[in-house]
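Where a number appears in this text, it was derived from the coordinates with a stated rule and is not lab data. Predicted model, so just to flag it, every value in this text is computed and none were measured. Cβ atoms are built from the backbone, for glycine too; each structure is taken alone.
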Structure I
Amino acid sequence: MNQLIVSDLDGTLLDPEHRLGHYTLAVLEAVRRQGVEILLASGRHYRDVHSYAQQLGGCVWLISSNGAAVHDRRSRLSYCRAIDPGCLEFLLHDPIFERVHTNIYRVHDWLVDRPEPSLLRYHQDSGFAYEVVDFADLDQQPVLKVFYYHRDPDRLQALECAIMERLGDLVTTTYSLPVVLEVMARGVSKGDALDWVLGQLGGSPGQVIAFGDGRNDLQMLRAAGKGVLMGNADGRLKEALPHLEVIGSNAEEAVAKYLAERFGGGV
């Protein structure tokens with residue numbers, strides 16, 4: 001395996017409007033021409049991440065739902081870790097979640113039990129949107145991720161404590177944003193998924209450069225031979241990884257600038 005570039009999307013590779021900038025697209029195309037592998041790693045649903053991969057010309061590995069799913073270069077689901085079905089009664093129906101907005105990611109869809117239009121601004125480019133359903137009528141399809149949206153981070157932290165007290169042996173929690181608490185199967189992370197991809201490619205962590213800005217990027221940055229933090233990264237992530245290099249912000253297309261400098265002439 002040649003060198004592997006792994007990048008988060010929101011707050012990292014995408015600009016503040018959640019789009020791939022023209023300069024970023026040009027640099028990534030040039031890097032790929034040098035034989036470098038590209039892996040997109042996001043808390044977003046696969047269908048969302050895939051839309052960005054298509055802008056890059058496809059043929060890239062995709063980690064989605066914070067590592068609960070991995071799709072290969074041909075867009076085939078190659079790795080999937082769902083939440084234990086026994087956890088869902090609590091996660092979807094307990095009264096403590098009544099005042100937050102609850103979301104479900106399954107392999108093919110995004111489900112909510114009531115609309116929350118403010119969430120759709122993150123999906124303008126892909127057009128991916130939720131379906132409003134009655135959670136009491138869900139079928140048995142695997143659930144990759146449950147996430148809760150609330151404008152008060154303290155409320156989410158209280159819920160996280162309740163979830164871990166009840167289901168700590170079965171689930172993992174993280175945050176993609178301070179206002180979004182995410183729940184996956186225990187052991188699921190972008191870092192765990194990255195390790196799996198490296199096994200498939202016959203690569204090693206020393207061949208990986210990873211970029212991230214959120215708390216859900218922690219394990220991925222630790223798993224990479226070279227982890228790079230965005231200047232706009234969550235303060236808790238910076239505190240957890242004080243030894244990592246910090247570059248500019250996503251608004252400055254700092255990942256592309258870093259890669260252009262590192263890979264030189266062909267970029």
Structure II
Amino acid sequence: MNVKDSVAIISGGASGLGEATIRKIVTNGGRAAIFDLDEKRGLALVEELGNNACFFKTDVTDSASVQAALDGTVECFGGIHIAVNCAGVGMPMKIVSKKGPMQIEKFNFVVQVNLIGTMNVMRLVAEKMMNNSGNEDGEKGVVINTASVAAFDGQVGQVAYAASKAAIVGLTLPAAREFADYGIRVMTIAPGLFETPMLIGLPEAAKVSLTQMMPFPKRLGYPEEYALLAQQIVENPMLNGETIRLDAALRMAAK
């Protein structure tokens with residue numbers, strides 16, 4: 001499937017990895033809908049990109065909110081061919097700290113946004129994609145989810161984040177097998193350390209420390225590099241049912 005002339009929806013599309021993906025799609029001749037809670041950033045991005053982008057204030061954990069955004073995208077652009085799930089949160093917490101056991105509500109919040117939010121978008125957008133006409137391979141759509149290297153080597157304090165991202169890795173193959181009957185591919189990207197709002201706010205000393213963990217290149221990843229891989233996944237039909245680490249060979253230490 002070519003990005004050119006395709007319609008994509010990007011959750012978390014107003015900033016970070018999602019914003020870079022929106023820009024990549026529009027730059028390469030596609031159209032994109034931004035699903036995000038940040039109305040100010042989302043509308044500013046639409047104003048910059050013009051008629052090839054639209055914005056829907058969307059809570060990925062709320063089915064009605066996601067459904068309304070998907071219906072609006074179809075009304076705006078006529079269909080949906082690509083979905084990239086970038087919406088996510090990180091909330092460092094130990095299972096038991098000096099203050100006692102973690103608040104289970106905080107654990108639940110991370111799982112709700114990262115895992116349930118991903119599934120919520122995926123289940124509803126797949127139904128839309130099934131209505132597409134297939135290409136010469138019978139392909140009707142591509143879903144790209146975002147995990148993290150924390151799914152494989154999560155650090156102390158990342159138990160909620162790592163659990164939610166590992167679950168996204170775990171659902172990739174069974175979802176791809178199920179959707180194969182409908183001509184829809186499912187892939188997951190597991191980024192390492194990237195220049196996103198989650199990391200940009202760290203002190204410079206902390207950033208330097210993080211980059212020293214990177215074998216090569218010794219720097220944080222650029223969101224554009226995530227977007228490039230998303231485009232390559234869309235355009236390579238043999239990529240299906242797999243998780244790709246995008247991490248400069250990073251393997252995180254315990255803490």
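Here distance in nm of label points 7 Å out along Cα→Cβ at positions 12 and 220 was derived from just one of the structures I, II, and that gives 1.4; the source is II. Supply the structure label, taken from I, II, corresponding to FRET efficiency 1/(1 + (r/R0)^6) of positions 140 and 228 (r between Cβ atoms, R0 = 25 Å, to 0.05) with the calculated value 0.05. Source structure: I. If helix-only ellipticity at 222 nm (-39500 (n - 2.57) for each DSSP H run of 4 or more, over all residues; to 500) comes out at -13000 when worked out from the coordinates, which of I, II was used? Corresponding structure: II.
Can you say which of I, II returns 21.0 when mean count of other Cβ atoms within 10 Å over residues 52-59 is computed?
Working: I: 15.1; II: 21.0.
Considering all the candidates, the number was obtained from II.
Which structure, out of I, II, was FRET efficiency 1/(1 + (r/R0)^6) of positions 44 and 156 (r between Cβ atoms, R0 = 41 Å, to 0.05) calculated from, if the result is 0.65? Going through each structure in turn, the value belongs to II.
When log10 I(q)/I(0) by the Debye sum over Cα atoms at q = 0.19 Å⁻¹, for residues 36-107 alone is computed across structures I, II, the figure -0.76 traces back to I.
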